[in-house]
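I've put the structures underneath this note.
FYI, it's all coordinate maths here, none of it is from the lab. Everything numeric here is computed off the predicted structure, so don't read it as measured data. Cβ atoms are built from the backbone, for glycine too; each structure is taken alone.
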Structure P
Amino acid sequence: MDNVLVVDDERNIRTLVARVLAQDQVEVQGAGTGKEGLQMADEVSPDLILLDLRLPDMDGMDVLRALRSRHPEVAVIIITGFGQIQSAVEAIKVGATDYLEKPFEHLEKLKLAVSRALDAARAKREIRRLHGLQEKQYGVDQIIGDSEPTRTLRDLIRKVARSEAQTILIQGDSGTGKELVARGLHYESARRDFPFMEVNCAAITETLFESELFGHEKGAFTDAKSAKKGLMELADRGTLFLDEVSEMSPNSQAKFLRVLQERVFRRVGGTRDIKVDLRVITATNRPLETRVKEGQFREDLFYRLNVIPIHIPPLRERRDDVMPLALHFLTESNVRSHKSIKGFTPETERLLLTYPWPGNVRELRNLIERLVILGTSDHIEPQHLPLQFASQAVEVPREETQQGFRTLAEVERAYINQVMQRVEANKSRAAKILGISRQTLRKKLVEE
């Protein structure tokens, strides 16, 4: 139930408001002085305050300023007597959301004003809740791992995020988590309450690039039936993230370069300069230095982007992160799939740790999700893993004969035995790993 506090020295006003709003399931509390009103605001945390400008012990404007300081999230509607409109206007400038004249000749107007203010308060609460969820979801602590490179990366993100750095370049292989780092840079910064806008440069055509980034005016081209703000304008005071920046066309590079330094641009078909304050984060999975040498990327743009470089090492270079990440994804997947898989057997952990992870963290996350969805046991075991894990885990035995070498038949026999052991004597699975038919495998096993 919504809670409204009425601060007015007239008892009949407090009673009237309580009676009118009770019809809409609104709880109303009353205070007859400014001091009492401030105390009750501290105690009950109302969603809305109706505040009279003339109180017996304090000036209503002073009460308003105190409320804005102590409870900035609470909406305040000023109650003013006839002829005090100028004071109400001043109150709006200080932070009041609306004003009402008394006596209340039209009670519907009172109910409407209160309803609008409460709707706005609910919307603000929801926005704050979503912001909180986003900060928790994309904060730097969501970059999971115990390795030294990951700890260093988290520290660097915190340091850069809280700095005044305007341009940041993130480099790393596909699947390493470049978008997560970009969001961490945003949500750890003072810009967290403003928009995070993103665009994939590989997914946008050269003809649409300028319109998407800078916006357009009505009639700028055939389909421009109305004016549209671009991503740079929408990201004002926040962050603009350009993924796969290495795929930007040469013409788009030239246009982007012109606005990168001054943060000033014009919409397509426009004549007015638009200045924005935003942080630009770019990401690439291809070394831009190489693209520059190949003539595919402008050297001057590279130096503009490479102000604060952040490199994300591939997963194969931070083995200590594999199991913390796997357990994190296991927990997430259990929740999503309503499963209760407890963990990994020691042999499964060994296989995960020795696998090279060409797809990096994304490959690991997708694998764990698949294993949880298809899993039926308490723990993930080696036979649940895809074929590439079994094949990469099998090693040719190193035992040697007295002459220092083994025959090809001996090596083959030992290799087949290891595969059979690994797949728990499942002939069909073993034959698939070995690349032979089941009949051929049976024959070789008989020969032993």
Structure Q
Amino acid sequence: MENRLKPMDAEQLREYGHKMVDFIADYYKTIENFPVLSQVEPGYLRNLLPDSAPNQPDSFQHVLDDIQTKILPGVTHWQSPNYFAYYPSNSSVAGFLGEMLSAGLNIVGFSWMSSPAATELEMIVLDWLGKMLKLPEDFLSAGQGGGVIQGTASEAVLVVLLAARDKVLKAVGKGALGKLVVYASDQTHAALQKACQVGTTSSTAVDSLLALGKIAKSNGMWFHVDAAYAGSACVCPEFRHYIDGVEEADSFNMNAHKWFLTNFDCSALWVKDRRALVQALSTNPEYLKNKASQANMVVDYKDWQIPLGRRFRSLKLWMVLRLYGLENLQCYIRNHIKLAKHFEDLITQDSRFQVVTPRIFSLVCFRLLPSDDEHHGNKLNHELLDAVNSTGKVFISHTVLSGKYILRFAVGAPLTEEKHVNAAWKILQDKATALLGECLG
């Protein structure tokens, strides 16, 4: 019988923490044994768990056993080397350790005073990352701008929309609210449909920032650049030109939690004028007032976001940057792009398939060519997607471009090697052969 678990006890934390780390490490060692895409049916878990919480404490080992037998079968394994769907959501040793430390300290860093290190470290690491991306100095904290960690690119888009709205209404009057317009790419982020993009969600198409920026500036518009996925690649000099023109932007966003070895969530947002965010989002109730804030001596990140509370997310980004360093991060990105090019080459060698859009980063958009009409082509590729994913050996996703059903192969999981790309291609070929045979039959 285990000792009763106390609310907090250093030695119990040490004991159970070691067991949990062992459990997670064993998970990573055996991750390829799981179906990449969970194969459970909706509602599966309700039949496996009690309908109410226990009155008396359970054993930690019993909980771990339930995770193994009941929870993991219902998990889609985003860290699997055979995961090629959507976009990556990177985990790493450094990111995990930073997340662990953040949970251990468990501060609520809404203002500088509530935990000075949380605010100051966030300012510093976003300056570091901004310099790695060669962002204009206007986006760094030494001037009127600066960076902030949001939860997602959707949150980043929302806060800059609010800042842009309030900035315009301040100039033209609140009566113009109904006349305000947002312009966005036809492949913009889901949050806008929810923002000009570097590497659109469906196909990683890249907008011309310089041209769009000049149009925005000449019309007094707020110009936001969303590089949620592709921004990570821009730390490599050979890809930095894809954000040329960012100097025209009012705000810029990239997700370190996608392709930059930083565990979810960590969406970096930079603005040229932090006053625009603060004026749109600031709250100052009496119980939060303090000397440093009232004297405008510090940054209070509560005024740069929608929620009040915030986690110590800069710790994991700081640890990623320190424990890997720029050169290793560049090599990591380049390797995934090399693997994606390898997959693209495999497709071009099979006349039954077609690469649909030019590959720029590590996403390949492709399709199985139909033998007759386009409607059949969409159905054929939908069936191919389902056939491939139902094997559990690989997981890919799809999009629709110009009315065509397209398959997406996104390389970006930390454990992915060339052998995994080759195995995925073999599955795609085999399933395509079977489907085309059925069509002929």
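When distance in nm of label points 7 Å out along Cα→Cβ at positions 215 and 247 is calculated for each of structures P, Q, structure P gives the greatest result. One of P, Q was used to compute mean count of other Cβ atoms within 10 Å over residues 159-166, and the answer was 20.1. Which one was it? Working through the options, I get structure Q.
Supply the structure label, taken from P, Q, corresponding to helix-only ellipticity at 222 nm (-39500 (n - 2.57) for each DSSP H run of 4 or more, over all residues; to 500) with the calculated value -13000. Comparing all candidates, it corresponds to Q. Which of P, Q yields 2.8 for distance in nm of label points 7 Å out along Cα→Cβ at positions 143 and 295, as computed? Checking each candidate, the match is Q. Out of P, Q, which structure matches 14.2, 39 when Rg and Dmax of the Cα atoms in Å, for residues 135-222 alone is calculated? Label of the source structure: Q. If Rg and Dmax of the Cα atoms in Å comes out at 32.5, 112 when worked out from the coordinates, which of P, Q was used? Only structure P yields this read-out. From which structure (P, Q) was mean count of other Cβ atoms within 10 Å over residues 279-286 calculated, if the value obtained is 12.0? Only structure Q yields this read-out. The value 8.2 for distance in nm of label points 7 Å out along Cα→Cβ at positions 79 and 423 was derived from one model only; which of P, Q is it? Matching structure: P.
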